[in-house]
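Take a look at these structures.
None of the figures in this text is laboratory data; all of them are computed from the coordinates on show. Source: prediction; values computed, not measured.
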Structure 1
Amino acid sequence: MSIFDHAEFSDHEQVIFANDPVSGLKAIIAIHNSYRGPALGGLHIHSYRNDAQALGEALKSSRGMTYKTALANLPHGGGKAVVIADPRYDKTPSLLEAMGRLIDSLDGRYITAEDQGSDAADMQALARVTPHVVGLRNPAGAGGDPSPYTAWGVFNAMRGAVRHTLGKTELCGLRVAIQGVGHVGARLARYLHEAGARLVLSDVDSHAVNSLARHLDARVVAPKTIFDVEADIFAPCAMGAVLNAEVCRRLQARIVVGAANDQLAEPACAEQLLARGIVYVPDYVANAGGVIEVAWRRRADYDRRQVMAHIAGIESTLETILERAGREGLSPVAIADRLAEERFAEPRGKASV
């Protein structure tokens, strides 16, 4: 079988491999789809086990970004850049410069942003070589930590899921179990506390989770037992692939909606949750807040109020997805994918940013 017929490659527009012996750069850029506009995606710097693992992430993540940007109604497609290097030791100025030249060679078809292993300083370094970078502070003062925007999107997704599933217009009094209280999870916990939710938290960092719990009057459980907590909502905000077959059997929550990427270990897990009557909100719907804010930074008329309103629109998008899923007896994942794919066929210029 030709590599171009391989399932992972077949729906990608372009996959670029780069090797620069002088700087040590070994990188892959995957452009999944640019029908709605330039492909947008993060730059992940990581010491991958092998080239195949790096390629697999680039292909999977770029495809996910296409669906995320379409459902967020952004004028972008999906892309992803990965650099095979240890960000603690190998992230030299010459390596970043070489990466900037690679991005620049694509003439704007791919726009990069901060991701795991890269930070705002790296984006500034890339910007000295190429203009095709987002995540920089703009004249309106936008920039910095994207976690408040991602958390705001997840919070609004919860509102939509609760209204559809539980018939409630408020989160007050609901129990929410949050797995992972890093930048996004902690911010989400604060939003929920302000809304009157009762919180159960878990994290591998016992100091961080206990400190947060004291401030928010939350209960703390061990990471391995968070799945067994009886809750209205389970919010995975740590690593991906957390929803495997065993976890889907154990979950005691009515709704799953969180900030982690690629939450389903296997596609079949979406059907498993559906069969149990658990409403699963696709991660690429719920966690689009950061991407929305980054896209707005490319505009000269950046307005934080409009950004937050755009992110709050995740609530109505999700309600549309859940209504269609219930009407057609399908999982929310199947409907979200279908809705995104319908938007791929829209003429350019229909997106809102």
Structure 2
Amino acid sequence: MNQKISPLDPRVVIHGRTVRQIPLPLFWTASGVELETNARMLAFVLDASFTTREPWVRVEVDGATVLRQPLGRGQNTLTVWRDMTSGSWRRVRLYKETQPMQRDPSSLLTLATIICEGELRAIPPRPYKIEVIGDSISSGEGLAGAVSTKDGVSMVFSTENHYALQTARALAADLRILSQSGWGLLAGWDNDRAKTLPPYYEMVCGLVPGLQAAALGAAQPNDFAAWQPDIVLVHLGYNDGFALDEPPFQDGFCLRRGPDGLPDTETAERFVQCGVAFLKKLRRCNPGARLVWAYGMFGQVMQPYIMEAIRRYTGESGDTVQYVPLPPTPSEQIGANNHPSAAAHTVVAKILSDALRPLLPQ
């Protein structure tokens, strides 16, 4: 007999920064739920809205992708299987494939209920927690679709083979991703100062504007006490580097290069000050976490200024921040929309796994 199970059932693990309510909002990349069941039939009931950027979801069963699809407007019932007669226990995970779509505030996704003909059992908690803060790479842009696809549509975003998920899996860690394509630390790719992650860090998902998102709790303060990471990984700086070659934003703001081709003195100082302030905010919100900054997949120009921000912050605070250099993505490892492919993500996941493992509590 089918039963309706709440996403807030204690046997269901909730992934991603959200508000614990029914329906359950799924805001961020890789947000979703995880469960173990011996069900004969299993389905998820989700509600989606959008104007131009439809949400996509993916379902894994025992680590294998069995479903990946966009959702239509309104209620969607995703049947994972029917007539599973073996009675075997299966680990099932539902992922939101797409990032929060700041350019389409109506692009929202909630999980209403889980339909199950069978039993659930509690999943033992993973020993570690990792939070990643990044841009399009951390949103999984380019992980789906052909190399010939040159548009940043919902289709090209994915969590499959994502560097952060591979890293978390290798380290037996739960993962949260906060990311937005085109956004940076000091400015977005187009010199827009509003396209930066630090001002929104203390909110659930405040970068999505509008009453619809606010009604789901996006603008609420995040409950940091409820989920404290062991590691906070910052993976920002690429779009600040791209902005150096873009014209001023409409308000006249612009990151500039000096005669030597590097960021000029004013740009460099602003970036460093922003990095120091963000590290201070991360420490205040996550008092027990190890802070890490990784950079290099998609350009190297901001590396000296990231390292200077770390040097200045650690000198002022006495704190420790680990810097992890990442290799540039070679042309043969470029995927859809000119972004790193699964092969590039796998290379970076190995580097990060090796670098982060010694930082975890023993």
Calculated from one of 1, 2, helix-only ellipticity at 222 nm (-39500 (n - 2.57) for each DSSP H run of 4 or more, over all residues; to 500) reads -13000, and the structure in question is 1
Can you say which of 1, 2 returns 19.9, 60 when Rg and Dmax of the Cα atoms in Å is computed? 1
